[in-house]
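*Asks:* Right after this note come the structures.
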Structure 1
Amino acid sequence: MLRITLFLLAFVFTAFSSLAQKHIIAGAELTSLFEKNGVEDVDGSINHGVYYDIINLLLRATGLDKDYQLMVFPMARAKRGFVNEKFACYSPGIETFDNPQNELSGLRILSGEPINQAIVRVVSRFNEPLVDSVNDIDEKDALSLVRGVPISGKMEVMLNRAGKVYEVATEYENIMMLKLNRVSRIILFYPDAIDAYEKLNLKQHYPYQLAFTPLILNDNIICHQEHEQAFRLMEAELKTLKSSGKLKAMMGNKYMIGSEYVQLEPGQEY
């Protein structure tokens, strides 16, 4: 019995030591992209999000999974840990910081090419006027948005101009605020919104002005300079995934680059 106990303790210690020595790539929790606890699929498997799958594929394909591990945290914690150099890399990247010049000041950072894009739309109810600019929002408006999302200058102006602002946990709740007439407009992030519409079984999305967006983000991976070798390997593999079409196939309708959701006028993309 003593031998079994000692063996189990040695196994646990070895496994813990191996895990503790791995460098952490922090994924910031985002609906359907990085899911901390995972979501059960129809086949019973647990889905941790498409960005989660892509980065793990990069780690396995390059052999970096022996030394690096992807972990998902709430966005604020993921960013804070990266800034404090507790994490080797961070995704979805530098553009999710509200003020990167200040927040990342003094850090030597490598920033990769886009995995995907995210775009913000200011969404109205059906048969209501669309928002063409920040000046269309005034004290009569009630806005909602997901708590903790990046805030651009234009978004901040709209939030300050609105009579009421509500923060919600997910894009699902955000769309529900509009559906239940709790707000007059919502600030909605794509591709996160696509899953929310599907869960609500809403085939027709609420309307927005095609020519206006307060924010477009390029999602990517950023790493500290001392992890340059791992960064270069991941970037090379990412380019291969892109050129082969596998990246787009993995993302499906969440792949925003060149999609209808990032068009700023008919036939023109951002």
Structure 2
Amino acid sequence: MKRRALLLWLLLGLALPARAADLADGWVALADYRAEAALRIFSAEAKATDPAVVRLAELGRGVTLLALQPVSQAQIEQARSILSALTENQADEAALGAWFYLARIAQHHRAQAEPAEAARCYRRLLELAPDSAWAQSALGRLALLELYAPDGRGTLEQRFARVSDLLGLARTPEARCDLHWLMAEAVAFHRLPEARALPHLIAAEETGRLDVVTRPDVLVQIAELARRTGEAALAREYYLRFLRDYPRDNRDYLVRQRLAALDAAPVAPVAEPAMLAP
């Protein structure tokens, strides 16, 4: 999810106090890449008399320091210190946001990435408030760490199993879509039997949350995998969906060839490289 979309989506999920309208202006400024303006707003609100407003303003200040250019390691450490203080013996909105961005610091902002620490922060967030917008956004990020981190805990199968368990925490179609799509991509990356990707691709497509660029590719992937694993009816269904929804796609001719071959004689499972995958 792009940074602006992520920040605005999280803002919608924030339980802002009634007197904290300026805090929303700060998040909008940050989402619009106006970090200096955001920092001024959050710094002013950090002097409020309402403790809840102060804590949310400190959250905004910590996050803004990660975006204020030029970013230095000293600035990142200052942000980490602010966010860490918000998590102490707290589970309010500010603490949840702080756990999320502490994970982001460990994952992306430190001079040396700390994937184990990032995963710890995401898991703590999921323990505290699994239904929150922060936790739902953390699911896909934690899945990436489990599936690809070089120092991931346990065997590859154990890591896949842990990501499968995360599906039970996914409360939104977006979160379910992300997890299924990430698992399907990881099957290919780790060179696992390609049939394992098929149910995840189907589940991701059925959420209706694939973006306009990814969805046609996924329809073709499903059809091709189904064809190669001998599921002719399923392959036909998804080829036809692709033709119906994307009639001007440059894969139209090849997809029609595939359909003609299926109508002539459905193929048995074969091992061959994908011809139409993006």
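*Asks:* Quick one: FRET efficiency 1/(1 + (r/R0)^6) of positions 32 and 232 (r between Cβ atoms, R0 = 41 Å, to 0.05) came out at 0.90 when computed from one of 1, 2, so which one is it?
*Replies:* Attributed to the structure labelled 1.
*Asks:* Could I ask something else about it? State the single structure among 1, 2 that was used to calculate helix-only ellipticity at 222 nm (-39500 (n - 2.57) for each DSSP H run of 4 or more, over all residues; to 500), giving -21000.
*Replies:* Only structure 2 yields this read-out.
*Asks:* Moving to a separate point now. Looking at distance in nm of label points 7 Å out along Cα→Cβ at positions 24 and 168, point out which structure of 1, 2 has the largest value.
*Replies:* Largest value of distance in nm of label points 7 Å out along Cα→Cβ at positions 24 and 168: 2.
*Asks:* Oh, and also: Compare Cα Rg over 2.2 N^0.38 Å across structures 1, 2 and report the one with the greatest value.
*Replies:* When Cα Rg over 2.2 N^0.38 Å is calculated for 1, 2, structure 2 comes out on top.
*Asks:* Output the label of whichever structure in 1, 2 has the greatest value of relative contact order in percent (Cα under 8 Å, 6 or more apart). Working shown, then result.
*Replies:* Values: 1: 23; 2: 9.
Largest one: structure 1.
Every read-out reported here was derived from the displayed coordinates using simple, explicitly stated rules and does not represent laboratory data. Worth saying up front: this structure is predicted, and the values here are computed from it rather than measured. Cβ atoms are built from the backbone, for glycine too; each structure is taken alone.
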